[in-house]
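Below, each structure is written out as structure tokens.
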Structure I
Amino acid sequence: MNRYFLLILSLLLLISICHAAVQQIVKKPYQQTRYSIQNKSIKESSGLACSTRDEHLLWTHNDSGHMPIIYALSDTGKDLGTWFLDGLESIDWEDMDAFEYQGRHYLLVADSGDNYRLLWEHRINIIEEPVPGTERESRSALTPAWSVRYQFEDNLSYDVEAVAVDTLRNKIVLLSKRHKPTLIFELALKPASPEQLQTAIKTGELPQIVHPSALDFSSDGQLMSINTYRRIHRFSRVRDESTGRDKWRYQYSLKYNKMYQPEAMCLSRDNKNYYITSEKRFDLLKVRVTD
């Protein structure tokens, strides 16, 4: 009995050490600056995108219960305009992304939230990125370039609050929030038949991540960043020689100053700054990173 007890104790100790090692891979950012968001209509920022047009331009939207509107703001929180998305509903908008595709600049708006796992169909909307200052900004109407309606391959429903475009593979990546471990799903960025209901395919798991609230990829596609409350977890893309496929290797987590319910995050195109917004405060946090 003692031998088995010691064996079990050793295994538990090993698991504890491995878990602690992962948790201890924490780096502090070089500098953190907090700004006030000027546009007070941004009451529940739940998605954030760093523009691919302008390094000082950010995009955001509110959570469920608000109009289908996106907002432009500067990287210091200044109001740069408002756009209405024509013909869309905002059931539970949860994340946003900016990306380039076939030489054009786009924004992704993910209507992917489902806190109670009651919905069987979700929607990703793709719009061309507007240019603040050159178009009428007050309630300007935008029509989606295309939309992706989807369900999950296992016929279950998942709450997804972390969505981004992997431009190296032309895939939309989705992370489950309330499932352990966190599941990775993928969709084609632009399906051959976008009017048809698509299937989100499970491609992996992230045991290091709990309750992801935002996702972003670096512009070169080599870095994946995931926001969980008070930390950003960073993964690097590596080639799995045994399968010939890419996989994600955990680098470290970046701990930032406390914010109330930080639901949204994006990474600047030069990979030097993260921007984070609160869902209940008019705060924009800039986190500078040095490797």
Structure II
Amino acid sequence: MRLPEDCATPPETIAERSRALAELAAVVDRLREPDGCPWDKKQTPESMARYLLEEGHELVEAIEAGDDGEATEEAGDLLMVVFMICRIAEEAGRFDLAAAARAVKEKLVRRHPHVFGDVSVEGADEVLSNWEAIKQREREDKEVDSSALAGLPKGLAALQRAERMCEKAAAAGFRWPTPAGALAKLDEEHGELHEALKGAPLDGSDRPRLEGELRERVEHELGDLLLSAAYLGHYLRIDPEAALRSALRRFEGRFRAMEGDGEGTLADSSIERLIARWKRAKQA
């Protein structure tokens, strides 16, 4: 077995990482001391938890923008939040940074038997399948929910959670043999949404108010369509959450271009003019 301590990273690099992390831990410790920062001293793990999401999203945006300088800063902010949560928990005798680091190190070694053990794998797909199987056995040993879908945070963005749920279901064997099956399912759900909308007043108000059973059915079919789109993204190795964020950036850019094209307000434009303005913004 090749141990983690046997990695090929140069010792000076490991030492530099250790120094930098120790310095950050020291700064966080100082902020929490009696004469430290009043704001930092009043924080709890619960109050800091929201910053995990905020800083995580900012890091994702920096990575997707290809801005290494910004990504470095945002990764540091995220590290700071983790260090602060662990420091606060340590003061309460709950857990500390060392325990968290050891726990994830042991987990990584345990779930990578193809690196730290004698298991052979053919590629990334088999790695993922083994990972989910090991994770399921761990949950069975702990006598907690051992479903293949267990462990997905309900607080994830719905589209991101859909893709992860599809990934877990596929790894457990619930999958089509080819992406064509996923595409056919998307087409099927699209057809069912069209069928559900037959009774909707789509040619009247620009935002018809659906009521009762009709609304429930349309909402159901629209949800199924979005879930199917996420499943197709999994088969095509495209993160649907990232794809949607990219689409939103394109939409925002084109919309802002329309606002500044000097052709009057959007509200005063006919649908034909709006389409023409959109096409010009898209070309630009």
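Only the coordinates and a few stated rules stand behind these numbers; no lab work does. These numbers were taken from a predicted model, which means no experiment stands behind them. Cβ atoms are built from the backbone, for glycine too; each structure is taken alone.
Structural remarks
- If Cα Rg over 2.2 N^0.38 Å is computed and equals 1.03, the structure in I, II: I
- Given 19 for relative contact order in percent (Cα under 8 Å, 6 or more apart), calculated: source structure among I, II: I
- Which entry (I, II) yields the derived value -23000 for helix-only ellipticity at 222 nm (-39500 (n - 2.57) for each DSSP H run of 4 or more, over all residues; to 500): II
- Label whose coordinates, when distance in nm of label points 7 Å out along Cα→Cβ at positions 224 and 256 is calculated, return 3.9 (choices I, II): II
- Among I, II, which structure scores highest (criterion: FRET efficiency 1/(1 + (r/R0)^6) of positions 184 and 272 (r between Cβ atoms, R0 = 25 Å, to 0.05)): I
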